[in-house]
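Just so it is clear, none of the values below were taken in a lab; they were calculated from the coordinates. Quick caveat, the model's predicted, so the values are computed rather than measured. Cβ atoms are built from the backbone, for glycine too; each structure is taken alone.
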Structure I
Amino acid sequence: MQSIDDVRHALLAKVVTSDNPRDILKAAEIKALYSKLVTLDPSERGAYGKAVNDLKVALEAAIVAREAALDDETVQSLDVTAPWDVNTGPVGLLPTEQGTQHPLTKELEVVIDIFTRMGFAAIESRQIDDDFHMFETLNFPKDHPARDGYDTFRTEEDFIPPAHTSTMQHRILKDGKAKLEAGGQIASVSYGRVFRNEDVDATHEHTFYQCEGVFVSETATLADMLGTLQAFFEAYYGQTLKIKTQPAYFPFVEPGLEFVIEKPAALGGKTGEWLEMLGCGMIHPNVLRAAEIDPAKYQGFAWGGGIERLVMLKYGIEDLRYFESGKLAFLRKFVS
């Protein structure tokens, strides 16, 4: 059997040339040294065991150094200012597949297309806003729990990453007031990312997408809203659907409702199975007054819901986290 010094020299020599240096810790020579340990006289085991451990420490240090050297060998410079072809040859790390739209982007475009064909203007929501547009103009009481920092993100300057696309509602109403007073109507949808202080799990995310609609005229009714939403969901899921509503509370509408559809057959639905899809209702008079629109003359309706929920139901996706996971196997399923 080789001595400890002989094993040390032999294995250290292997480390400096190995492409997988950590495998050397499993070498047969080391196992043989440990096997010999149990055969020694107890008086010799202490010194012998220490020598074997010293050998492993030396190997570990050499392995770390070798791994660092291998990393340096694989790092290649990429000139981000150079033309594409300058970087293609020596680097060899550039993507070989053409990029595609994210599934949420594709489906959001479908949603917007349906509403714009129905006559609604489409406006992208903001990524940062203030308390005035987020709460005050939407009839949120001063002590409403949604204003609490445990529910809504806030910056140190007290700006708010919007928790709903309703943050655009006051702007839409203000911008449309002149058209309304000229005998027209306000018809807009706003869409974009929203942010909430949520614990992430299969059905909750702190960052997700919403789409909200606002319609105001002299004659708008609850029946108009129900017809609009039914037409949207039938277009999105590609089939005739039964609908119903159930009472709900939202500060910016009165009455407030949850809009429910019969589960589409395309989603495995059967007669009598229902899905709650979004919140909606007639715009609260205080919201109209905040935009200087006379609620005695004009009335309207609004609704809002999440895009991820639509897509998950449409494609049978069981975990909301897949959308932000970066898993190529999941994303490739949506490449057309």
Structure II
Amino acid sequence: MILKTPLTINQLLNIIQADVIVKGDQSAIITGVNEIHSVVKGDVSFVDHPKYYERMMKSEASVIIIDQEVEFPEGKTLLITKDPLQAYLNLVNYLVHFNSQTTPIHPSAKIGEGTIIQPCTFVGEDVVIGKNCLIHSNVSIYAHSVIGDNVIIHSGSVIGADACYFQKRDDGWLKLTSCGRTVIGNDVEIGCCVTIDRGVSGDTYVGDGTKFDNLVQIGHDTYIGKHCLFGAQSAIAGCTHLEDECTIWAKSVVNKDLFVAKRTTLLALSGIDKDVTEEGSVLFGAPAYEVRKKWREMACSKLLPDMMEEFKKLKQEVAELKALQNK
């Protein structure tokens, strides 16, 4: 999230309203808010688990809200506080406000020439929709979403809903307020009842020419390249990066925070649980791996019952031979 007006460290401290010890560059200027996976120079971010301390210190983040003092590079600012997430949320909730609306299409929405919006569709505040789009009935496009040119969105789909992002606390789940956007490129077609969540702090992005069947879920802060194809009931978890021309067939899933190389094909009923680095991979299974290897494994597994019968017979024959030897 890029700030409309940059903040000084003192302004930030007044907003987050927490007991803070400041270490490092106290003259830093904050120009954005972001999470660890997408920070750039000028951003403020947070970290509250030792697993991610080193990664955050090596990131581009200029200001880091953290729960203990650690070594950090010159030029960064550490804000040490007991509850970094709550301090971060205080900032986000100060910057982002939910504004209710009474009309189906918000007056601030920008809609391009030739675009058709069918009845009973909702278009939120500051939405941008390009030229020659067709938005069917009962679509919901949440505030700040961006839709390119020549996009088709079928009935029941939801663009830009909040990220499913919660932290477990003693009294339940603490929700991370979403302040990112959903950005859809040109020539994209989105089937019925597809949900593409907004980023928690950055953008969820769908590249030009990508196509979705019905009932697809795309998680927060995910990047999808150009000309990808998604079968029905497939799902991509948050913070995942899919390169161009990937094909994810029906009822297949990709786990969170993964990289999937260009032209990867994931066959139906499969699941990726680790990075795919080889371009053009064809994967199958759960967890998914190279399809020919998986098919050989499946062919072998079909032989197991017969092999067990043979094993039992051989075991019996060996027992009988031992019995004869002992006589």
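Things to note:
- Origin of the value 64, 23, 22, where semi-axes √(5λ) of the Cα gyration tensor in Å was derived from one of I, II: I
- For -12000 (helix-only ellipticity at 222 nm (-39500 (n - 2.57) for each DSSP H run of 4 or more, over all residues; to 500), calculated) the corresponding structure among I, II: I
- Origin of the value 8, where relative contact order in percent (Cα under 8 Å, 6 or more apart) was derived from one of I, II: II
- Kirkwood radius over Cα pairs in Å, for residues 67-210 alone from the coordinates reads 16.9; which among I, II: II
- At a computed 9.9 (distance in nm of label points 7 Å out along Cα→Cβ at positions 43 and 283), which of I, II: I
- Of the structures I, II, the one that 3.5 was derived from, the read-out being distance in nm of label points 7 Å out along Cα→Cβ at positions 243 and 307: II
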